[in-house]
Structure P
């Protein structure tokens, strides 16, 4: 099975969506996956917005920007009519991370804000090799911003 997954990243294919947290690099424990999943689940319950995390060894020949956009499109993250999804994509061997935002989310959560989340909440932990801590800090900050700024008419009843 491992050799099949390696071929996926060499060819820059988008892996299968398995849930809210998709760790194809084997970085996270099951408890860590559950904790991150719960943040995503609560965010969706409160705002309707979807947050997905993907961890891969590499994006292959693709840039992190192209790869994360392809992930958003392939996995159809976000509700139809709202386009309120977001994805954290972490490529370990490439040493790259990106927050990709749906067009709806991008109306109140800008790319500059996403970069601030990466720089201030994620990278300090990543630099020390604490990937779960960085993902947790980033997911919590994203959830806080999205919950605060999601338009009232977008929220589930």
Structure Q
């Protein structure tokens, strides 16, 4: 599973997996404790696949930041905790993404990114690339169209 079904819900701790869509919103399952909850359309919800981090030149998709953390940590969890002091968090993030915009990326953002990465790692979600899956889906559709002719 990639990041396209993983949600962050404002006001709720942790991350959620999108399970089903309803008339009034959708059903999501917590990655922390597995509890399901109904989320209304009024809630502020972000898909992790749509989040980007500001750098000095452009916005970098969160999946690329996660891949850089994964590369730095050799596929393991982060060496620091999201509860570490602000200066340690900023030093760590500078190693991961040296050109991040320090004026627009706050320590609270870095804490969330580290916490999310470790939570996803604990749940075995470490394949953050969705492009390869999309490309294989397109190839499969092309093959289906050719075989239908």
In terms of mean projected area of the Cα convex hull in nm², for residues 14-85 alone, which of structures P, Q is highest?
Q
Given that percent of Cα pairs over 21 Å apart, derived from a single structure, equals 51, which label among P, Q identifies that structure?
Q
Given structures P, Q, which gives the highest value for distance in nm of label points 7 Å out along Cα→Cβ at positions 22 and 38?
P
Quick check for you: by mean count of other Cβ atoms within 10 Å over residues 54-61, which of P, Q is greatest?
P
By the measure FRET efficiency 1/(1 + (r/R0)^6) of positions 30 and 46 (r between Cβ atoms, R0 = 30 Å, to 0.05), tell me the structure among P, Q with the highest figure.
Q
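All of the numbers you see were taken from the coordinates with simple rules; none came from a lab. The shown structure was predicted, so the numbers you read here are calculated from the model rather than taken from an experiment. Cβ atoms are built from the backbone, for glycine too; each structure is taken alone.
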